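> Right after this note come the structures.
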Structure I
Amino acid sequence: MREFLEKVLAGEDLTRQEANRVSHLLIEDVVTPSQVGALLAALRMKGETPTEILGFVEAMRERAVNIECPIRPVIDTCGTGGDGSGSFNISTLAALVVAACGQPVAK
């Protein structure tokens, strides 16, 4: 993580592969909260590039759980539900409203 953090702090962009690797480090929970905060702050200050975002998205998609559903089309909603912030979980309400309209929903 250190090499990626130093690169971003120097104002340099991450490659797609580097952004993907950073995402995996974050997902695998092998970095400290301080490192996560520093990296996210540095990225925000530098400005995220489309290439970096693509690397992050690809890493998330690699770890995503595919839902097998015989009904098509089906939509999937997601949210922060268990983040403990006390915020309102709008994605659950949205799923209920959409389902009430007859659209199959995976939640």
Structure II
Amino acid sequence: MNNNRVQKFTHDGKYLSKFDEGQGSGPGQLYHPAGIAVDNAGLVYVSEYDNHRVSIFTSDGAFVHSFGEKGANEDQFQDPHVGVTFDKDGLLYICDTYNNRLVVY
């Protein structure tokens, strides 16, 4: 079951909040979120494999921006399942599953 949302919990498992604008492809909507990472500024990056994009939110869940679309060209993704992370220098790594590549920003 996929509720197409991101939920936020404390370290001991207490529910705090959720990002939930409903399933879809509009700004702030999620469609099968799969991976998540938080940058040094506290922005939350969510990979969505059915929207073929990465959406960015504030830590409170306000939509900031999204990037990517379906395809194999630069700045396009094909089902970016899980695998979203930042390195110590702040570079963003995205596992672009069906394009068989690792994308670095």
Structure III
Amino acid sequence: MAPNVVRIFLYVYSPAEFGLEGYSLLVTHNGTPLVVDEVSVGGAPDVTRTEPGPFTRFTNMNIIFVEPQSGRWEIQLIDAERRPVGPPAVFDLTADEITRELYVRYRQE
């Protein structure tokens, strides 16, 4: 991945269904909100890699941010009304971070 690029993968699902549609994320980087226009899609999920491996995960939404990656990234799942759902995930990245792909998964109870 190119320098100063962070990719976030989301998989939101329920035990009775595969991916759930209509969810999005609130993302802040060092406390500054970032623009997220994408929403999750329902049905069978995509995968993060085309080949099976230890980093292959289900996903039904992904976002790419092009900016310096170092610092704190806070990711919060939100519903269609933009209400927080579930706990936020926090990632602290360094300037020389090799893995700049963040993965969050939420299971609807």
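No lab work stands behind these numbers, since they all come straight from the coordinates. Just so it is clear, the model here is predicted, and its values are computed rather than measured. Cβ atoms are built from the backbone, for glycine too; each structure is taken alone.
> Of structures I, II, III, which gives 2.3 when distance in nm of label points 7 Å out along Cα→Cβ at positions 16 and 48 is computed from the coordinates?
II
> If you don't mind, another one. If you work out Kirkwood radius over Cα pairs in Å for I, II, III, which one comes out largest?
Comparing I, II, III by Kirkwood radius over Cα pairs in Å, the maximum is at I.
> Taking relative contact order in percent (Cα under 8 Å, 6 or more apart) for each of I, II, III, which is largest?
III
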